[in-house]
Structure formats: structure tokens, C-alpha cells
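Undergrad: Next up: some structures, all given as C-alpha cells.
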Structure 1
Amino acid sequence: MREISKGLEISIIPAGRNLGFAGGNDLGFSKASGEFIVLLNNDTVVDGNWLDALVKRIDSDENTGIVQSLVLTKGIPARYYEMNGTINLLGHNIMQIFKIGRDGAGEILVATGCSMIIRKSLAEEIGGLFPEEYFAYSEDTYLSLKVKFRGLKIVHESASVVHHEGGGTSGGANSPLYFYQERNRLLNFLIFFKAGFIVKYLPYLMLNFLMKSAVSLLSRKYSFIQLCRAYGWLLANTGWIKKERSFAKSIKKVDDDHVLGYITSKITGGRNLFERMIDFASLAYCKMAFIRIMENRK
């Protein structure tokens, strides 16, 4: 049994400027020398067995690329933690999708950057953790897609418990950080999936913009200005996206359908009749377009 030291040796690395979650963790990764890289948000309190459980789980299977903790976020009902979630085709989290085994573990698609562990050797093999350009939000999805396209498993570990305050730095839809939320969710699909998928994905890009633009006129849930900034960035930076697509292609060991099989077509989660109609239309489109999401696998 691997013994985890209870003592901590902390190094403070001055960055000189605000690098965001992505750049800050990249800086720490560049200075790290251990066997594992562990990410942990600053607005968390961990249980005593938090780290030991992560190491034990990732040590148990060489085909496991990342292990995430059970992150209990303030304000989210306990029932949502009975199963694990995934992302939909707009990059949003959809809860209660993947079953958790009796041993507290279960395979998932996206590990939360709030608390996760990855082998340093694997991170180096796939080009590090995150692009600095992501700054914040959905960078954990980016890393998870790199690992998933490598053909490795991403696992939830219930024995590693983290209590998360959540939302402390977002500042709401009118914050400039909302730009990163919208852009990065979509950017992950534009980077990792083949051109044939991107053509089929265009209706989702349009739906996302139209739907959120309309809601932004009626509420403060979305910001029309930041939404336009996000789409403007995507149009203005096709060269950077093309470079990232080339890199993503170079590290892939499995095809698109393998990874799409962990993504849901559900847009809303279907809590009422209107939402169920939207989810039904999304699934129908995926079937007609032969997009092999989890509800439409071969």
C-alpha cells in the first residue's frame, strides 16, 4: 500500500500577473516534480481521506487517466450526487447520467478541476494541462477530452470528499468571466472533433446563440454583450483553433464516436413539458445527422 505523507511542503510561485485557473495551474505544473499532479480549488475544505482515496484509485488501474473527488457544492441538493453527470452538445453540465458503483467509483466523461488527480507522465505525454488562452471555465473539460481521446478512463471516487463553496469568482453573467464560460464550452467541440462533426454541429452553435440572446433580453441569466464577444472571438481566431485542432489530432488514439458516446443530446434535462420537447428535438436531430451521442450509440 502506497503511504501518503501527512506533512505538506508548500512552494509559492509568483506569477507576476493574473493567469486565471488555466495559466496558474500550468505554472504550478511546470515546477512540479512528483509522480502525480493534483488540482484543488481554493474555496474548498477536504475530508481527511481525500488525497489517499484519489491516489489509491488511480494506482489501482493503469488504464485510468484521471480520478475526480466527490465534490459537494454548497446549494446543490444531495440527490444530484447519487449519480454522476456529463456535458451536453452545448458544453453545459447535465446531472444524474452515470451510475456510481457500490464501491463508490464510476466511469465518467469530465473530471472536475475542483479536485482531481492525473499522472504527471500522462500530462506531459498529452502536452500539459490547459491552454493558457482558456483562462477559466471548461478547461477541465479540455483536459478530460485529451485523456478520453487517449482511450483512457476517467473515474469518480466517492471516498475522496471535498466540500466546495462554488461560484466565488464568477461574478454573474455581466462579468467579463462570462465570456470565457460561453467561449470555452463551444471551443472544446471545435478543437477536438473532426470536420464532418463540426458541419453537423453548426445548428447547435446557432441554437445556443439565439436561445441565450433571447433569454438575455428577459433576464440576467445570460449577457448578450459577452455572448457576442465569445462568438466574435471564435470567428476572429480560426488560425489558433486550427493549430489546436492539429495538436488534438496528433494525440488521439480513439475516434470521435467513442467520446461522443459519453455526451448527452439533452439540452435542458427535461424538467417540464417545454424542456422535454427541446430535448426530444435535439435527440431527433442527432439521429437524423448520425451524431453518435450516448442516446444514439451503435
Structure 2
Amino acid sequence: MELRHLRYFIAVAEELHFGRAAQLLGISQPPLSQQIQALEQELGARLFDRTNRRVELSEAGRLFLDEARLVLAQVGKAADVARRAQLGELGELKIGFTASAPFTSSIPQAIFAFRQAFPAVHLALQEMSSKEVAAGLEDESMQVGIMRPLPLPESLIAVELLREPLVAIIRADHPLAQGSENGLHLAELAAEPFVFFPRSYGSGLYAQLLDLARAAGFSPLITQEAGEAMTIIGLVAAGLGVTVLPASYRRMRIEGVVYRTLLDPAATSAVWLVQRKDQQSPMAKAFVELVTRNAG
């Protein structure tokens, strides 16, 4: 049994006239009659009661009509699913993101816009370090990454979504908190203990802090480590040191700390949208296009 047999049958069942059904189908009447007879033989059931004057559905035909319509509707749905998947309009998109990225307003707005444009696409978002984001893209367990700058393997390509200032975070009663409302230089923190991500965590901010400190003439003394930015800020509030994070973390309302813009010229941090150079996913391509447009 082929799909055309079902279409032929439905046309005759709806018209109850072989000539009109053949005309609608764009074929001649004899082949249509032959195909209906072949279908009846395959089913072992008479689908139509025929006389010289009229054609009527048999009881078997009436029951078969409902099922045939369901089959063709399901085939149409399956074809639509395939087309929409090819266009990137449904499926699952796996996105790895570094914890600091969602705090920048343009990225959540762009993700929301993508969900509005492609409601049938499930976004599987996973928080991870920038190093883990790059690794996930390389082994294809992720399709898109949002991360801080790190050296990337040849298989990946990055687009800068935005760049934001870095801020020093210090206790509110720290001597440097007074008179530094307009900002301070990183060198002023040279003698301070730092609270920061572990080197092994793979944060793109780690290498940037070391480079900035080196340019300022010192090597930061990291005396306390934590894998979460909120924990780092909390430890600063507890008096265990100072830290440097992107300015978007100002949105985290933790009492007992102040945020001071770093005045060093290179004290900015970018957010990258990263994907494989050989990206094949239409969903990922649509996401990248929409996010870069909104973030820009």
C-alpha cells in the first residue's frame, strides 16, 4: 500500500464519483479505478458499493476513510516537523554559558527573543566555566557557547557580543573605599590579598587578572579561592580580601561591599559567542544570528 492509494481512495470517497475524483487528482478515470481495485484486493475488503448510477462507501469503506485521513494527516505532520527542523524552528539547542554572562542585560534579552521567535525549540542551558564551554563545543556536546575570552582551538570561532568594564570589589569599610568613588587603579590593590577563582576552574577572567596585574607591576596574592562569583563577593564582604570582576556583577546586591571601576586602560572584559567553524545545526545558526543582532 502506498500513500497515493490513500489519496486516491479519499478523493473518491469524498466525491463519490470516479470521474470527478480523477479530474481533481489530475489523472484519467481508468487508472484510478484500477488503483482502487488494487487497494481493495490488498485489504481484502470492498470499500465502495458500485452501481451504474452511483458510488457509495461500504461499511468497511466508511471505517477505512477515517483511518486513511489520520494516516495522511500524520504524514503531513511528519513532513512539517522535518521541514521545521531543517529551518531550525524546532528541536533542542544545547548552550553552555559562563556564570557571569547572564548578568549582562543584552544576553537574556536576546535569549528571550529567540524563544519568542522559535517557541518549539527547547533551549538546554548549562552553566560551566569558559574552559568547559570551549571543551563542550569541541567535543560537540554543546552547539553554542557564551564565555569569557580564552585561547580557542582551531575548530572554534568566536564573535564578541559585548565588552564591559572590570570593577574592584572591596569591603565598604576598607580604607580604599573612601575617596575612590570615581574609580581606582589596580596597582592600588597590589598589597591586598585577593579572593578569586581557582586557576584550575578555567575562568577566562583568571588569565586576564594576571595580565592586568603584571602590567600594573605586581603579581596578585590569591589567598582564598571559590568557584562561584557570589561566594567570592561574600568572602570579600567577610573581610578575606578584595577581588576584580566584570561590572555586571554590580547587580548582585550583597551588603558590605562597594564596587569601584578600574581606571587601567585594559581593564575591560569581553563576552564571546562561540561555535564550531563547521557548524551544521540550523537552530544554532539561527540562534547565533539573532543573539549577535540583539547584542550588537
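Since every read-out is calculated from the coordinates, none of them should be taken as a lab result. Computed from a predicted model, the values in this text were never measured in an experiment. Cβ atoms are built from the backbone, for glycine too; each structure is taken alone.
Undergrad: Suppose distance in nm of label points 7 Å out along Cα→Cβ at positions 166 and 222 works out to 2.2; of 1, 2, which structure was it derived from?
TA: Structure 1 accounts for this read-out.
Undergrad: Okay, moving on. Which structure, out of 1, 2, was log10 I(q)/I(0) by the Debye sum over Cα atoms at q = 0.08, 0.14, 0.15, 0.16 Å⁻¹ calculated from, if the result is -0.54, -0.99, -1.06, -1.14?
TA: Source structure: 2.
Undergrad: Given 0.05 as the derived value for FRET efficiency 1/(1 + (r/R0)^6) of positions 14 and 126 (r between Cβ atoms, R0 = 30 Å, to 0.05), which of the supplied structures 1, 2 does it correspond to?
TA: 2
Undergrad: For distance in nm of label points 7 Å out along Cα→Cβ at positions 254 and 278, which structure out of 1, 2 has the highest calculated value?
TA: 2
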